[in-house]
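Every read-out reported here was derived from the displayed coordinates using simple, explicitly stated rules and does not represent laboratory data. Since the structure is predicted, the reported quantities are computational estimates derived from the model, not experimental observations. Cβ atoms are built from the backbone, for glycine too; each structure is taken alone.
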Structure 1
Amino acid sequence: MKRVTVIGAGPAGLTAALELCRLGCDVEVFEASPHVGGMARSFPLWGVPVDLGPHRFFTRDPRITQFWLDLAGEDFELVNRLTRIHYRGRFYDYPLRPANALANLGWGEAARCGGSYLREKVNRALSRKQPDNFEEWVVSAFGQRLYELFFQAYSEKLWGIPCRDLDIDFAAQRIQRFSLGRALLAAFGWERSSHKTLTSTFAHPVQGCGVIYERMATRILAAGGRIHLSTPIAGINRAGDGVILADGTTRSCDHLVSTMPLTQLCRSLPDAPGPILQALDQLHYRNTILVYLRVAHDRLFPDQWVYVQTPELRLGRITNFRNWPSGRRDASGTSILALEYWCDRGSDLWTSDDAALIALGERELARTGLLQNAPVLDGHVVRLPCCYPVYRKGYREWLHPVIAFLRQNHPGIHAIGRYGAFKYNNQDHSILMGILAAENIAHGTTHNLWEINTDYGVYQESGS
């Protein structure tokens, strides 16, 4: 029986653990926090199950669909997605729709946007230059003016760097093949295909996203696996075949599945050479602060979440749990909102106390006009470190040597998940990584886990 240690009880780690248990392995999971689910966990707040921001499930892979449905059972609803851009007091449909944009922008600004888009198309055709970064990609797809209005501020809030310093990989993963031209064709019924990141319907468990991972944990325990919560890993032993716990004890294993941040994993390896440590210094993660507000109003706005593009506000996204399955069962007449702020460690936001963050959230929410003068009854703050791997331009030059080092020196270590593989994964990507990692360990298959979510290979098959 192969002994496998899994670091992290998020979507990728729990999926790998569950599959390994099913395949007859001896599995032990170590999770630093007191909860399972990672970024996809749910928790009760003011009598309502809430998630850590907006987490929806959809996939193009029928295998992942069946895996998720087996855990969800009938305890989920299909939600008709409504998410819009909020910019200077107005809502803009996303994807952009000509009638809505025209009504909000006015003829003059709309003509300016159209002219900017056409001018960009002509310039690109003449120069034949391919986009080199995220800013150039969006400008080539939508024009300079629409980029400035609807993409720049939000993206720079999220990543903390200018869009010209953001790698084109982010566009390739998140908005590939979408453009103003395709939006116009779709608006007039001439574009039949839909863009996958703009899925109009998604599945969501009634008790919150995290119930899927709570059920995974229950099945792992029933199959003989062990899960240790509030048990952070202090390091990896010299051979890379075991973990060192905080009390100094070591748990050895035949294979190690890691979903901890890739930088933290590799720094904990005693044999990581100087060039690898230098490469790790160039790989960064962005933190999230969630400010939850309980508002005495049950019809603030109909969206599940709203992107806040207004550059004067530090606020980036607002989730309205009233419009999710769990919130629709709340009879209190209130709404729970989650306001997202992104920052780096040591920044003024990250070091602010909860009271200051709640006051900031209430103040900025009032400035959007979405509060509708309703009183805020209570607040709650959750800090999430290392949420987003930052695709700074040229990051692959630093990431590839790290991958090569792990492959060559530590073939028994399988790095997966958003944190572990330094990939901006959705839930379905992380679940797929966990399944394929388990097959590699139990059956000796050679799935390339680093290729998942690149959209270039066999891992993005269409499904219903």
Structure 2
Amino acid sequence: MLYIYTEISKYMITFLMILYCLECVIYEIKGEPVFDHNGIVIRQRIYFVLIQILAFSTLCLKLGQLDYAFLGVMDLIVLLSTVVLMEMIYPSVNKVLANNMIMLIGIGFIIISRLDFNKTIRQFVIVTVSLCLALVLTKLFSYYKKIRDLYIVFAVIGLAILLMVLILGHTVNGSKISFSIAGLKFQPSEFAKIIFVIFIAGAFAVADKFYRVLLICVVAAMYVLALVFSRDLGNALIFFITFLFVLFIATRNYAFLILGFMGGAGASVIAYRMFSHVRVRVQAFLDPFSKIDNQGYQITQSLFAISCGGFFGMGLSKGVPEDIPFVESDFIFSAVSEEMGAIAAVCLLMICFSSFMILMRNAMINRSRFCRLLLVGSAVLYIFQVFLTVGGGIKFIPLTGVTLPFVSYGGSSVMTSIFLFMICQGVIVVNNDKLYEEWLEENDDSEEEYSDYDEEEDTNS
């Protein structure tokens, strides 16, 4: 009987994830208005609840521990109450983006609890605290004009954080990425990502001269160099790509984009020659099976896990993803593929891409130059980190050691991912309120025409 239930739940979870992703596709096809998709939102939450119930009941029955059932209940209470409370406080919040966030967090809880229950408890506490703080951040960023004017302050704070890690940080796997306070480990570069995006969005929003653009490039280069000297090359690459695309959107100059990619290619060659751990990762990427006992062990085990899962997975707790070193952080996608299947893993990527598209769409319709750049920077930062994590796990690119946002284990990572999305929700709410008023007027046969103005006064203030 237990075998039948676990097998049925495996296929049901896959089916429900497909339905969830179809709702994301329908949302993209329908387009605006963003506040008129309650049917999609409700159905997505039903799928989410059913997935959580099936997954945690399977773990509870398979492992014979009621702790998993309790965790599943608490997971549902916290995540669902968060989105409901968010909608009560901010009625024009993007509900599909909020659904995507809790779905990704929920999948992370499922896989991490399968790997290490104690780590899931720590992750759960951090997620709960982060969501409470993020509700305040959403309100704070509705006053985006005041925040935009503090871009110099953000530039200084972000650099100070990275320099502090460079001087005081602990070396982990060849990189200085963290330090401890009162026994708690932090990765300040994760928080610096948010500060960096706010800085470049605010700076480019008021950059009306070439010398200002050049000055912003110099400060951004200081961020990247601080990460390079810390040997945190994965995050250095994320910062660089994020800056490059925000620069392109702000200036509409293809020359900057081409020069940026050329410079990035040159920097990659220099990094390969300078850092031994980069050479090890590149060699493991090129031929992992010839070094399966040492440098290639992680990537080969990741590939084995993905191939073993097939389309529908081996089932929760039936695989051996723990054979992959750092599976709960760097290789969580491989664990999802092995136990939940390739279809579920692709659905996970579709949810990530849906979140990216929502952020980009809202950037396109936003009236404020600062908000547009903030949303673009956040979207690029998010999706490029997904690309690096998944690409490394499937041997598409060399390993970079970054986490999968919302899904991977890591307090700093999940906290900053939540903060990033909720900050974006803050600026989305302000614009949606304006769009909603206009939509009501249009449906009331108002003769007032749609005013497609751009807050250029933001640039000149």
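So if we calculate Rg/Rh (Cα atoms, Kirkwood Rh), for residues 166-245 alone for every structure here (1, 2), which label has the highest result? Don't skip to the answer; put the middle values down first.
Values: 1: 1.23; 2: 1.05.
By Rg/Rh (Cα atoms, Kirkwood Rh), for residues 166-245 alone, the leading structure of 1, 2 is 1.
Starting from the value 3.9: which structure in 1, 2 was distance in nm of label points 7 Å out along Cα→Cβ at positions 30 and 46 calculated from? Could you put the intermediate results ahead of the total?
Numbers: 1: 3.9; 2: 1.4.
Considering all the candidates, the number was obtained from 1.
Here relative contact order in percent (Cα under 8 Å, 6 or more apart) has been calculated and equals 22, so which of 1, 2 was it run on? Corresponding structure: 2. Given a value of -25500 for helix-only ellipticity at 222 nm (-39500 (n - 2.57) for each DSSP H run of 4 or more, over all residues; to 500), calculated from one of 1, 2, which structure does it belong to? The structure behind it is 2. Here the criterion is percent of Cα pairs over 31 Å apart, for residues 86-301 alone, and among 1, 2 the highest value is seen for 1.
In this comparison of 1, 2, the computed figure 1.00 for FRET efficiency 1/(1 + (r/R0)^6) of positions 54 and 150 (r between Cβ atoms, R0 = 41 Å, to 0.05) is attributed to 1. When distance in nm of label points 7 Å out along Cα→Cβ at positions 158 and 366 is calculated, the result is 3.0; to which of the structures 1, 2 does this value belong? Source structure for this number: 1.
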